[in-house]
Structure P
Amino acid sequence: MGQKNRVLPVEIKRLEALNRRVKKLHPKKSEIYSSFRRRMAGFIGEQSIDYYLSFLTEKDFIILHGVRLQYGQYFFQIDTLILTPYFILILEVKTYAGTIIIDHDNSQLTVLKDSGEEKTYMDPVVQVEHQHYQFSKWLQLYKSPQIPIFSYVVFTNDSSKIVSRNNTPISKKIMRSTLLFKTIKQLQDKHNTTFYSTKDLNRLKRLIKKHHTPSNRDFAESFRIEPDDIITGVQCPHCEQFPMERSYGKWLCHSCNKSSKDAHKKALQDYLLLFTPLITINEMKKFLHIDSRDVVKYIIQSLELRGEGTTSDRKYDLTSLMD
């Protein structure tokens, strides 16, 4: 969860690592790639609204991205949450391309692509209204002062066409990203009663950050990927081939003949994302295709990895390698 600047979610990093390392002929390879592309497109769409949010002053607005909180036994996630002394704003961002048909009567949204492909999804207004409900209940749970909450669906693709089915008016909760700044300013002009002091607002921000719980979904398990399906070794940062060979303090690629001094860092990030944040010397030797314990120890030392456990079963924490 970030403020102002949006960072790539761990879920997408896991999918990216899985797509990079699943063997090319694996039957789930295309499904993994499609899932990664879809989530990445969503993230890029979310990023696109940051231009309009950049005009909001930090003094009056606290902007949080990718908030994931628990209410009852379930978690709910908010793409963008904006806190002000006067109101709270929830934004659900959609990046659909093509003709978007809204059918509120049947709580569904249909996307018609230029290729003729048709897909149907849940009505995003229902989705954002449910987030609205859950967040308001979450605030009550932690005894936060009552404050007006507004929620909108923001479509970011300027080339998409939004139409209504059965002549039903399109919800006032739907807007294009180009209208986002104007809408927020209108809310600010209309709602000027102070519900939260600066101190209250910062306390709420800390409370949200404390209870924010990133998704820990295991995509390897979801796609039924076995350890043997994962390509090990260091990937060449130039031609993306596996594996590179360690020689005289460098990684050499036999496909493109280029070298790298630190390509092992990306490999260990993949290990962290796909397996576990803790790794032994023997596990690192096997994953990086290194024969020498001394070379592995040098890498551990150069990366300043924190060790834990006794000498015989010592493990090293890779968490610090995450960007």
Structure Q
Amino acid sequence: MKIPFTPAIYEHAARFVGKTPGEVSRDGELLFQAHRGAYLEYRHQPIAVGIDIYNLEAEAYGARVELPGEDAIPAIAEPLIASLEEGLALRPYDPAHDGRIPMVIAAGQRLRREFPEADVRIPVAGPFSIAFNLRGINGLCEDVALRPEDAAKFLWRLAESQAALCRAVAAAGLDVAFFESAAAPPMLSPRQFRAVELPALRRILEIAAESVGHPVPCIMGGNTYPILEDLLSTGTSYLVSNVETNQAAFVETVARTHPHVKVRVNMNPGIVTCPDPERIYGEIDRVLSFAGGRPNCLLGTGALPYETPPENIRLIKSYLAGC
């Protein structure tokens, strides 16, 4: 039951330069060397050039990123905007100058030159994930509940403003890695997702596809099975089935209704990180029981935690080779 294996490497790459995720996230040379080292070890596809992938746009708009100690991931320190009115008046950022976006694109170009066979992608966040960082979780949830039409307008504006980033990525000879995990249930109910988020999500995926010349993966964490039909309606060619959802039903539905769409079935990241090989083997077998041998299914890890021992990934690859 052969199945491709695609570990998701973001902050975990910092292990390969002996630095914290915060240190690597702020330094272009460290970012390049970290992802270079990770690729030499894992040969994973794609290379998503980033550490704190959801912070880039909010920081480019002017939000402050707080650098934690040890191996924690950097986070937005506090909301940038206090109201929907401020959000609707927010000026678009310039991907050529603002925040760390130029640094990340430059690191991606270096990786592309060194590894021409690799699929090198730049993180692009979806509108709800950007709004989540700009407005804060409490404020944004209140907006969606009390002012859904204005919240939808805010998300649409953020989606439209991502066009400049997608064009900059394409102009650099790179591809888009699209992420929108903040919008998944239970953060939004399925009804709220359809009314407030879905129009903007369709728009940003359309913009990204136009920029790079093909549909892009829609990577969304959380329990996405209740909104699976909506995600498929966006025209994406690649979805993720997470441990929080009914993975077997997710895979069966996509295989039956949209067999051309790839599905990455994520293992439990807690098990991927653990020191017990038998637990890891059991988790692989669990996924293979419903996804093994199915066309367009891949085995994934979710965002690989920083502390994951590289030997665990080698173990997974070796086990799959023998299946």
Structure R
Amino acid sequence: MIEFGWRTPDFPVDGSDTLSFRDQQFDFLDALQGSFDSAWIADHFVPWMASRDQSSDNYECWTTLTYFMAKYPRMKFGSIVLSQGYRPPALLAKMASILQVLSGGRLILGIGAGWKEDEYRAYGYDFPPAPVRIRQLAEAVQIIRSMFTQPKTTFHGEYYHTQDAICQPKPTPPPPIMIGGSGRKLTLRVVAQYADWWNGVGISPEEFAEVSEVLAGHCKAVGRDPASIVKTYSTDCLAIAPTTQEAQRLAQSSPFYAPKSGIIGNPDEVEARIRRYMALGVEHIIMRFVDFPRFDGARLFIDEVLPRFRSS
């Protein structure tokens, strides 16, 4: 059994204005609700894609997440993924707890080390080297999990500190914590130590298999069963059409084209590609339809591909 999520766009690529872009997403979610299991929102203040005009309209993750969860009560929602440096971890735990309670338990808390240096500096955040950001991530996740489960949280790490921090009401159940990233030495060790879910983004099946083996090694080192971590895969390039040729043209015309890691083809080929990831243990696939805001690809996926997995 596998679940499917839609990676919502955080900036328009077709020249739409802000409200038109909003309505495009509403139309998509209206149609997906009831078919897809989840929707996912990125955490950037400006477009993450360097080739896009950085002054383009761009939605902020937590505001969008909160609004969408209220508007679409039949779907789970996740962040893909929050930068640990943008919100103090104790505050983030409190925010997530309240959203989990108010939504009836539909939040997946995705978090990562952060990477977009110009965004950090533009908004006044320090941008330490990657090993520091990953150690900060490890501390942040420990604080968040403690806030979800303990009466009070006191934590004095190298980077983050709390003293008798209270988080009431408690989220029931606690949101699963998904850590995104595939760094072999540091990030995957943090995944092995602290994550409920892991997100491998934009990697081919071959690379996914290799990274999964590295993760299993880290799990063994910390005494954890790798099967206890839910594996997810996300791609910005889902291009589906009635024929292979049409799908390839669609993919190649998109700024999100990813020939090695995308899911591209006719319904049979898309099914086969997804099953390759499933064979590697993936339980949740998160996808961006490259023909957004058109719904042709999503409709073909829902009508022709989705039933093959729901009945299996």
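No lab work stands behind these numbers, since they all come straight from the coordinates. Predicted, not measured: the structure shown is a model, and the values here were computed from it. Cβ atoms are built from the backbone, for glycine too; each structure is taken alone.
What the table below lists for this structure:
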| quantity | calculated |
| --- | --- |
| Origin of the value 2.3, where distance in nm of label points 7 Å out along Cα→Cβ at positions 199 and 215 was derived from one of P, Q, R | Q |
| Value 48, 20, 19, calculated as Cα extents along the principal axes in Å, for residues 191-262 alone, assigned to which of P, Q, R | R |
